[in-house]
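Rule-based calculations on the coordinates, nothing more; no lab input. Every value quoted in this text rests on a predicted model; they were computed, and no experiment measured them. Cβ atoms are built from the backbone, for glycine too; each structure is taken alone.
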Structure I
């Protein structure tokens, strides 16, 4: 499944969601993602999101699904991210709220990152 990352399309995201429907697969992916490292839950969550989603796909989501976007919290991928932070020895004591705040902010800023990369390409 890791060869699909970063996910670029809704189709690849749907494939991942089907894969994660099996709890063994969910745990296996979360454990693999937890190995990405980082000194804090915020750092780890950001690394995981950059690894899993392109900014283009990320901008289609918000945590709650506000402003016509799709709700990220309903995806099994969101649960895998939260589990990965819990599985990491350095971040296992972190409150889930802190990780959720990081995910929310990453999703909000995805649109800006897309704009910035387009501006860099034009130069």
Structure II
């Protein structure tokens, strides 16, 4: 519930505040241009990073190994690309953090921890009839 409140109320409110602040500081048209520029640059970067990760995954599979790092990178790139296509400065910052390999390596341990906690197995008793 907290995640939904954050995603659908707090983040858009912060984005609107930042749009208004930016519009007052640098003007409306530069703000709009900045929104379009981050979307275009983000799309280009996501495509470039995505192709690199697919090649890494393919190489790992050809060697007979599971491409776990490539999968984590792919998740980060996908989420980062979606955030960069979403209009807003806050989402753009998080999107760029997820797309850049240098910063992505700091995010991946948190992603692994979250995925492990999400997929913990619970034991249920099954009674055959």
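Remarks
- Calculated for structures I, II, relative contact order in percent (Cα under 8 Å, 6 or more apart) is largest in I.
- Comparing mean count of other Cβ atoms within 10 Å over residues 58-65 across structures I, II, the highest value is found for I.
- Per distance in nm of label points 7 Å out along Cα→Cβ at positions 42 and 106, the highest-valued of structures I, II: II
- Looking at mean projected area of the Cα convex hull in nm² for structures I, II, the greatest value goes to II.
- Each of the structures I, II was assessed by mean count of other Cβ atoms within 10 Å over residues 2-9; the largest value belongs to I.
- If helix-only ellipticity at 222 nm (-39500 (n - 2.57) for each DSSP H run of 4 or more, over all residues; to 500) is computed and equals -26500, the structure in I, II: II
- Which of I, II yields 13.3, 44 [Rg and Dmax of the Cα atoms in Å, for residues 34-89 alone, calculated]: II
- Origin of the value 1.8, where distance in nm of label points 7 Å out along Cα→Cβ at positions 18 and 82 was derived from one of I, II: II
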